[in-house]
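Asks: Multiple structures are listed underneath, in structure tokens.
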Structure I
Amino acid sequence: MFPNVAKAEQILLLNLQYRSDTTTTREIKFYGNDIDPNSTSIDDSFSLKIDGKSIEPPEQLSRRLDRLRRSFSYDSLSGGIQEPPQRRVSCNLGGPAEGVILETRYLTYQNFKIVDHEMRPVFGMAENCLFKELYKPVNSNAREDARGVIEILNTLNLLGY
């Protein structure tokens, strides 16, 4: 039931947030009309927003982002998502904690059908030693795919779309 509902409209699939302490300073959102990364169709459509400004991503790039998210969008391929450990800051750097967080539409399957989905942080990268939101998939392939998504979205950001 969920995939059919999702095909009717664009739904948020990926969200890359650039953070300074608890403030989001830049946000890149990737939308699609199908939440299931295991299915493809000629009717698939994608869109991208950088800080609320819509851009038309190339079709091949959109399909690549959709394929990459497969490995970190549910437990059987990601191996689960490790939460950042709760620890004290042991960094003497002054200023705000800087880093990026990748969120994805995380899926729950039951009997090979999607029964639930939610946006969930899956990967965090620190830009300084103060940033502690270092989520990561357990599976190394899923970690590399998440890193690839961050690099693609970051490159679009740097190109000034």
Structure II
Amino acid sequence: MLQIKNKDLKQLAYYYLAIVILSVILIAPTHIFSPPLFMPLRFPYYLEKMQPFLGVAWPATFKIYHYVLYILSIVGVFNILGVFYYPKFKRIAIFSCWIGVFLLSAIFLFFLFVFIKINLSTSIIYGFYSLILLLIDKLTLKVLFKKQKEAST
């Protein structure tokens, strides 16, 4: 079994486990139960109802939504690798954290200012979720920089 000796990295591992559990809680009901159950969790449904955003209509926004999910999944995997296999994946984890901070900040602002007009409950749920992801991503970046600084001194 993998052993994490550093207290900060071990705490981050638990945070990432909580993120996986929260993700399953948010996503699974929408795939298990048919509409109209769990409608506030069905973000793609409301994407279709949304007016063109920045000149991009429904089919293209759905593709963008999937690409962003893929990128965030890759960022999360690299962050987790950086936590579990520190220092081997340190550089790639730091780079992925910066990408995550940029993307998650934009996503949080989207839910806070744009999507809130489409569906308030969905906006609050996923806005809060993206804020949690952003905070954990920033915390990961902080811990990785702290560990890097400790290693250099």
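Just so you know, all these numbers are worked out from the coordinates, no wet-lab data involved. Quick caveat: nothing in here was measured; it's all calculated off a predicted structure. Cβ atoms are built from the backbone, for glycine too; each structure is taken alone.
Asks: Comparing I, II, where is distance in nm of label points 7 Å out along Cα→Cβ at positions 112 and 144 highest?
Replies: I
Asks: For which of I, II does mean count of other Cβ atoms within 10 Å over residues 40-47, calculated from the coordinates, equal 16.5?
Replies: It was calculated from structure II.
Asks: Let me ask you something else. Identify the structure, out of I, II, from whose coordinates Rg/Rh (Cα atoms, Kirkwood Rh) was calculated to give 0.98.
Replies: I
Asks: If you don't mind, there's one more thing I want to ask. If helix-only ellipticity at 222 nm (-39500 (n - 2.57) for each DSSP H run of 4 or more, over all residues; to 500) is calculated from each of I, II, which structure is the one that comes out at -26000?
Replies: Value -26000 for helix-only ellipticity at 222 nm (-39500 (n - 2.57) for each DSSP H run of 4 or more, over all residues; to 500) corresponds to II out of I, II.
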